[in-house]
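Below: a set of structures, written as structure tokens.
Rule-based calculations on the coordinates, nothing more; no lab input. As the structure is a prediction and not an experimental result, all values here were calculated from the model. Cβ atoms are built from the backbone, for glycine too; each structure is taken alone.
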Structure 1
Amino acid sequence: MPDRIAVDLLRMARDPGSGRLRHRSSLDIALRAALFSELALNGQIVDQVNAPSLTSPEPTGDRIFDGIRGAVEARPNVTWRRWFRHVRIDRTTLSAELVDAGRWRRTRSWPAAFADAEAEEAQALAFEINRVVAFDRAPVDSREAVLTLLAVASGASGRRPRPAAVRRELKSLLDSINHHTAQKIVVTAATVIRRDRRGLGTVR
């Protein structure tokens, strides 16, 4: 099974030199967006009046996805932008999962730094994502388009965060996502990242 989009994003965000995670505040927002986007692409949630809504009561069997599903079920009608508040927990949980699986090893507690057991794989992924950004090739599917846009917005691929690019120079990538809800999630996350970096805080 492929990794979750959020796991790919997190692994890309690890600086190969220091082991630290780049642009953590922007990354945290993008990780939440990646989890929601994958649920949308898998047909688990849809946009309903500017808020996530479950399509089925059946759990996915993935504890992180089911945790999000449970939160959505418990908080109906909470708008998308409010779901991008208090998002550090996703990074903490995903990092711990990688450590527990032996894929990451913590090398420093504060600021947190990690060694990746398959660092070359993560770097190769970042290289391919940057090829999509440069329009050297098209994304293979909506999943890769989501990953690319969130990597650019958050700076996970090794460059500064560029959230405005999602609706500007990379709009064709956004349009290639074959799911309205996933598109909305990515755009909302980029907007929140942009406001956060400008010191305006998340939009309520």
Structure 2
Amino acid sequence: MTKIKLTNPERYWLAVRADMPWLRDPDVEDLRQRWSDRDERDWTSIVAAVEHVMDEIAGGRGRIELDDEEDPEVGEHVVVDADLDHLAVEDRKIVSGWFHAHTGPVADPWGDSLVNGRHRLWSSWQAVPDAVLPVYSAQLLWLGSIPHMEDDFAAGVYQRTMEGIELISPTVLERNPSFCAELRRVAGLGVPGQDVGSSVAC
């Protein structure tokens, strides 16, 4: 079994192909093939493994582990066990890398582009058109920078999060109640005591 580690799994939202109608074949857009083995990867099995991890998270079956047992203040992550033994080495790397906020697919449900993950999402949906795939929020990715920045930076993050809430489609909200709750929590940090996003059905 492979241990898949997720930090802040509540900052992922589950996307379907229809959520990204603007996504095109990256190799066609870039006029070059970036990964020579793209079509050799077992995308169907990769999708199954990625969906399994999120199913485990949604079912509350992930376990908490400290990043550093000797220094609990460093932080923690959620761990899910996944059987990847049947996958090729490169396919295992794709599955594991999917759940690193800085290397996996990154975008917001109200956006029209990806910060990262075009090739993985494109290939996954080509193989499994009805796949429901996790994408880390580009907006919430900035939360880690707040402690090192000035108050104006934090205020901007909270404000943009609040604006994002108003732009999410009802179908995405319905599919992502935990993610919506996290957006509302973050937006509320900028206006303590207010019910941020109370008009949003989430």
* Value 0.40, calculated as FRET efficiency 1/(1 + (r/R0)^6) of positions 30 and 182 (r between Cβ atoms, R0 = 30 Å, to 0.05), assigned to which of 1, 2 -> 2
* To do: Using the calculated result 0.96 for Cα Rg over 2.2 N^0.38 Å, pick out the matching structure from 1, 2.
  => 1
* To do: Supply the structure label, taken from 1, 2, corresponding to mean count of other Cβ atoms within 10 Å over residues 150-157 with the calculated value 13.0.
  => 2
* Using distance in nm of label points 7 Å out along Cα→Cβ at positions 110 and 142, single out the structure from 1, 2 with the greatest value. => 1
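Figure out for me which of the structures 1, 2 the number -11500 belongs to, where helix-only ellipticity at 222 nm (-39500 (n - 2.57) for each DSSP H run of 4 or more, over all residues; to 500) was derived from the coordinates. Before the final figure, lay out each step's value.
Values: 1: -16000; 2: -11500.
Matching structure: 2.
Who wins on FRET efficiency 1/(1 + (r/R0)^6) of positions 62 and 134 (r between Cβ atoms, R0 = 25 Å, to 0.05) among 1, 2, i.e. which is largest?
Working: 1: 0.15; 2: 1.00.
Looking at the calculated values, the largest one is 2.
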* Asked: Taking distance in nm of label points 7 Å out along Cα→Cβ at positions 6 and 86 from the coordinates of each of 1, 2, which one would give 2.2?
  -> 2
* Between structures 1, 2, where is distance in nm of label points 7 Å out along Cα→Cβ at positions 78 and 158 highest? -> 1
